[in-house]
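Structures for review follow.
Please treat every number below as a calculation from the coordinates, not as lab data. Predicted, not measured: the structure shown is a model, and the values here were computed from it. Cβ atoms are built from the backbone, for glycine too; each structure is taken alone.
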Structure I
Amino acid sequence: MAISGAAMVHLFSLLIFVGFMGTWLVSVIPEDVTKVVQTYILASVLGAVVVQAIVSLKQLRATIIAIVVSASVVFLLVPAIPSLAFFSTAIAVIATAVLAWFLRDRSARLVDDSEDAQLADTHNR
């Protein structure tokens with residue numbers, strides 16, 4: 001019950017501070033500043049997050065798939081069909097997820113069912 005109350009307080013504070021006050025703050029900031037933020041600061045933050053995700057996940061195949069799909073969407077698909085520019089991020093994410101799933105390493109050793117059963121037995125004791 002306490003976690004539900006904490007979640008509701010968190011969501012309510014997000015609605016107030018991000019939803020209402022954030023919208024007001026964006027409307028007050030000059031358009032030139034907003035363009036600079038979108039162009040440079042957002043790209044640098046997202047770049048750092050992407051690099052951190054690549055380093056921490058250590059999945060070379062999925063990383064290569066993501067880079068190829070993203071480059072294809074940005075440099076081939078969007079210039080060929082400009083009306084898809086708004087959906088380019090969704091297209092890249094979905095295509096990367098689907099291709100990473102179908103091109104995954106199926107020979108990788110997974111945890112054996114017998115090992116799962118042994119872990120469950122020792123955990124339940």
Structure II
Amino acid sequence: MSEFHGISVATEVRETGLLISFKAVGRLTHKDYLVILPVVDQALARHSHASVVALIDITELTGWELGEALHDIRIAFQYSEQFTKTAVIGNSRLQHISSIVGGWILGGQTRYFAHRNVAKNWLDALG
């Protein structure tokens with residue numbers, strides 16, 4: 001039996017701008033990205049002048065295909081100027097290190113958190 005995997009994405013229009021939330025589960029494949037990219041593109045096009053923050057939950061991520069790691073980098077470059085803050089929620093040292101490397105690529109500020117509520121509070125804070 002194969003392991004469940006995928007990325008869910010949700011958008012929330014807020015007074016301060018747009019929040020895009022991602023939750024990655026299992027070992028990601030190219031098809032997982034193909035499903036969410038149109039959703040992200042549409043949300044960003046619809047709110048092109050809004051401040052955009054991202055909440056990325058990777059606590060259930062078990063890995064991704066090598067090609068998908070490269071795809072992650074391309075996506076980060078594609079959207080780098082639109083994100084003002086990115087909060088990454090994880091539960092391992094490797095996830096923490098990955099978020100630091102991702103922060104070098106993404107525009108704006110990127111921080112790693114172990115707890116969702118702390119991450120959301122940081123995203124909500126001005127500055």
Structure III
Amino acid sequence: MKKILVIDDDPTIVNLLCEVLASEDRVIRRAGDGTTAMNWLEKETFHLIISDLMMPGPHGYQIVETIKSNPDLRSAKTILLTAKAYKRDEEKAKQIGTDIFMTKPFKIEELRATVDKLLSE
């Protein structure tokens with residue numbers, strides 16, 4: 001069973017991602033802000049974390065930094081979603097260890113294929 005954590009302060013995005021990524025072999029948890037996400041990360045281990053970049057509480061960069069600096073969490077794959085399409089944001093995401101940097105709006109099929117690929121690695 002693969003575990004995914006979806007983090008976004010927009011409930012519409014969270015619901016969409018959960019619906020699109022749902023399958024029998026996946027457990028999906030959701031968080032509407034960085035603080036809730038950090039609480040989930042203290043309780044459970046995830047195979048994949050999909051996070052918005054800008055949101056209340058710890059933002060996406062801080063969440064990825066926490067994951068990649070913790071030996072118990074660092075094997076998790078990470079996707080940062082953002083409306084910020086600046087090259088410097090993508091460079092910072094890669095520098096801190098983000099696996100995939102994806103801009104909003106994203107194509108559902110592209111996201112689904114990316115998730116499938118990351119979960120199969």
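If you work out Rg/Rh (Cα atoms, Kirkwood Rh) for I, II, III, which one comes out largest? Provide the component values of the computation, followed by the final result.
Numbers: I: 1.12; II: 0.94; III: 0.91.
Largest value of Rg/Rh (Cα atoms, Kirkwood Rh): I.
For mean count of other Cβ atoms within 10 Å over residues 45-52, the calculated result is 22.4, so let me know which of I, II, III that is. Intermediate results must be reported in sequence, preceding the final value.
On the way: I: 10.6; II: 13.1; III: 22.4.
The structure behind it is III.
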